[in-house]
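Please go over the structures that come below.
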Structure P
Amino acid sequence: MAKLYSPCYLIIFFTISHLVMSFIGKLHLKPYDVFSQLDIATRLISSADSAATVATSTDFGKLVQETPAAVLYPSSTDDIVKLVHFSNNGISVPFGIAARGHGHSVRGQAMAPNGVVVVMNSLKNSNNMIGIRVSWDPILGFGYADVGGEQLWVDVLHATLEHGLAPVSWTDYLYLSVGGTLSNAGISGQTFRYGPQISNVIEMDVITGKGEFVTCSKHTNSELFFAVLGGLGQFGIITRARIILEKAPTRVKWVRVLYADFSKFTSDQEQLISIDGMDYVEGSLTMNQSPPNNWRSSFFSHSNQSKILSLISKYGIIYCLEMVKYYDDQSASTVDEELHKMMKGLNFLSGHIFKKDATFVDFLNRVKKGELKLQSKGLWDVPHPWLNLFVPKSSIMDFNAGVFVDIILKQNKTTGSILVYPTTGIKWDDRMSVVIPEEETFYCVGLLYSCGFNDWESLDGQNEEILNYCEKNGLKIKQYLPHYRTKEAWMNHFGKKWEVFQQRKSQFDPKMILSPGQKIFN
């Protein structure tokens, strides 16, 4: 005990005593264990400091509030290694640890109740940060970027464009962390062509639940590599990812066409993703409570919005197919002809075709403009009871009739964007943890609602009704960004992958430390 009262330890004692008391009360630790082993204490802020924990006790969804015992602001990946290793090896009762990127989850998935939230963004201020490093491999014949897990995709875009390169698979919203999207999948209108973002990673550095720092790829430590991709943060914290890059376009031809017939709408979407050349395909629903222009993009002019609202009055629901063709100076003279050929035979409503020419960056970053508008009106930091689903192609017509028409349209509660677009399972590696329907083609459906703090439960109740309808009618959907309340529900979600998922958890995080907010094992 003499060492404990040396001048060095006394300084640490007075600096972190409030943190220790928090740990004692919430994690039942002995003071000596904390003092002697947590040499990262100066970067840990306890829950006694409400200003430090309030931001990490909620997320974009604003539906869940869970207060951590402490928040770590790491100055290096080594700080995270020490924290995880301490929980796994240094104490008798481990505490949960959650890596927080941009905090864009909607159900508390990046929270650690009575545990520690690691603010990954803090690594950006470190002299030892990985950052974004762009390289070209002459042997493989393509470029890649080594990117810190804390980096935002919008920063990856700008950094790679300086070299005339860019990633090929995106999310609609670019202000998400690399580690966050890779822990889920990362999907958008490019997924049918390039696969999700997890299909475009060739190497990662990961801190496992044992506190081990491991470099992994398809050929080295492959079990960890495939576990982490789409693994919901259960097996490791991503600190670096090597992302595939290709030559970047400079501009896009951006087209939207309208449908009143869902069958024609889906048939045309499936045709577009089956041919070579189209770079992006998405679809959306427009109704009285889901206007033509929304936070995702202000595409339509005022006069065009009037035309669309007239169609909504007539049909109730209008389906909008959105497609994009990339081009640059070399292909500028032929892009219109190519696009015309690809659109030949589409069965949209006559005269309802709308076109834009935009820069590649403006197209990819289109959602940010909507976010800024909502922020100016105080309508962004509100509850978001989102529901994201993968719907098998064989069930999409039933889903339209039973969900879009009989639930959403009739109840008229919708206050946000509704996305529906197809992709193909061939671009997804079954060895990854993520779960998709067992059909070659399936639809990504996003019910992206916003509402007031007093009425989110009504929309959440509608989500439950939708899930119950799908289960009752055997639609065999899978949740994307999943949220379940019971272990049995998680087992059903993973299906045949559940046993492997459990085995991987035992191998890489045996004390179930990581991402407790997912509530899979705890």
Structure Q
Amino acid sequence: MKKLTNIPFLELESIPLLIKDFLTQKIPGFENHVFTIKNIENQLQRKGQSFSQEKRKVLSEVLQNQYAAYEKSEKQQFNLQNLEQSETFTITTGHQLNLFTGPVFFIYKILQTIKLAAFLNEKFQSKHFVPVFWLASEDHDFEEINHFKTEKHYYETKAKNGGAVGRIKVEDDFFVTQFEEEFKDTVFGTELIVMLKRAYKKGNTLSQATKIIVQELFADYGLLVLNGDDPRLKAEMKQVFKEELLQQDLFETSRETVDYFTEKYGKVQVNPREINLFYLSETRDRIAFENNRYVVVDRDKSFSKEEILGELEHHPERFSPNALMRPVYQETILPNLVYIGGNAEIMYWLELKNYFRALSLPFPLLIPRNSMLMLADKTVGKAKDLGVEINDFFRNFAVVTNKLLLNENEILPLLDLQETQLKEQFGHLKEKAELTDKTFGNLVEAEQTRQLKSFERMKKRLLRAEKIKQKEKVERLENLFLRVHPGNTWQERSYNFSVFYSEWGKDWLQNCYQQLNVENSELIIFNI
């Protein structure tokens, strides 16, 4: 396994303009929240002053409790011990509790978080940086997380939907039998099967299952997993939740940024609601304010103002942040400096800066996670044979294909030459015509447009003819594109990590880790 190349995000057409503008510091007010050493230094000061020793103590107690049943590595024990120290800070990422981690980028974002913490530990000897993985245990869309794909199969499990997914207990484990059949003869298949069976043992919750897998893969790196579905942590959000219920601060303070992003980029990733909280019981349902009462949407349950404030005071664990409130929860309970997330995550975090300011809560540095692509020797060889560069797979591939088909065509250069000459001739003619009469100049311009459209039609007909003539090459190019983009999406969004781990085991993890450059946002491409 070796690195073939890397492509900066700024050179990738599919990276959203908002992300590119953030990385190049073109969004006013966000210059101090991109990753630089200077910004880290500033963030250390801001977070150090705002994060209390009391909060450190609560966090430490919760993590010690959550790890009581797990065997911890030396690095994890060291990190846990250091969290109560005022010079210790966290670098965080998070994800949904996808079945067996879901798409492989789950692995990549964790590796980047671990490596950034290690990088900062080298840069700042007097501080300590701990990588943290946030379990999205309170999400309630089970259908979004109940499956994963490999090259050969689609795996799915079933459970009752509607409640916090982290609390769902494993009952259906048929997918484990199917998985065993696919991977039993691979090099590290037995290791994967044992891991899967241990994680998804009947009776385990999905939070437990995900933590078991993450622990197996990343304990030796010192990564700590945090489950926010905990009454002690929720208690720290009482005041924020209270103000959200009474004043709708998130909605009001984010309005200016949301309007700006909508005008400049067409839309925002997540639109704030007036109340950005759910009520968490056996189900997780949105809270709305209707007819002077706080209503649990789609449930026969409502509260007066006094009743809901009493519920919050005595049972804060029953209140669950939505996607936009979750960053505030995370940054309140963690001594965090940096959040590493996918492009969509970063885009909704950016909506929240004014809300953070209103709460006097330091807004973190944000880093779009790196992407990775694993290409087999055979795929690399086929690309070379067909004259396709690796970067071409991340451009408009239809344009790339058309160019390849017409590359050796004898007619196209003649058409291009004649078209160029035609433009020059009409340019001279229009210049003289406008001196004679403006309407005559317009007539010349209209005739130029008509004749140039004829060239466009001829090129389209020529391309159709070449596609028929080179049908086999077209099919090979299409199949090659699907090898790189299975299901017409990026590989990391399609395949599960087991596709690669089954052949290379933890060496694959270590190779990915070593090639990560935490100072750049880029796509890293490997030959495997």
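Thinking of P, Q, which structure, once distance in nm of label points 7 Å out along Cα→Cβ at positions 218 and 250 is computed, gives back 3.3? Don't skip to the answer; put the middle values down first.
Values: P: 3.3; Q: 2.3.
Structure of origin is P.
Could you tell me which structure in P, Q was used to calculate semi-axes √(5λ) of the Cα gyration tensor in Å as 42, 26, 21?
Values: P: 42, 26, 21; Q: 48, 32, 23.
Value 42, 26, 21 for semi-axes √(5λ) of the Cα gyration tensor in Å corresponds to P out of P, Q.
When distance in nm of label points 7 Å out along Cα→Cβ at positions 346 and 442 is computed for each of P, Q, which one produces 4.9?
Working: P: 2.6; Q: 4.9.
Source structure: Q.
Comparing structures P, Q by relative contact order in percent (Cα under 8 Å, 6 or more apart), which one has the largest value? Could the numbers behind the result be given before it?
Numbers: P: 16; Q: 24.
If we compare relative contact order in percent (Cα under 8 Å, 6 or more apart) over P, Q, the biggest value is for Q.
Identify the structure, out of P, Q, from whose coordinates helix-only ellipticity at 222 nm (-39500 (n - 2.57) for each DSSP H run of 4 or more, over all residues; to 500) was calculated to give -15500.
Values: P: -8500; Q: -15500.
Working through the options, I get structure Q.
Quick note: the coordinates plus some simple rules give every number you see, no bench work behind them. The structure presented is a predicted model; accordingly, all values stated were derived computationally and were not measured. Cβ atoms are built from the backbone, for glycine too; each structure is taken alone.
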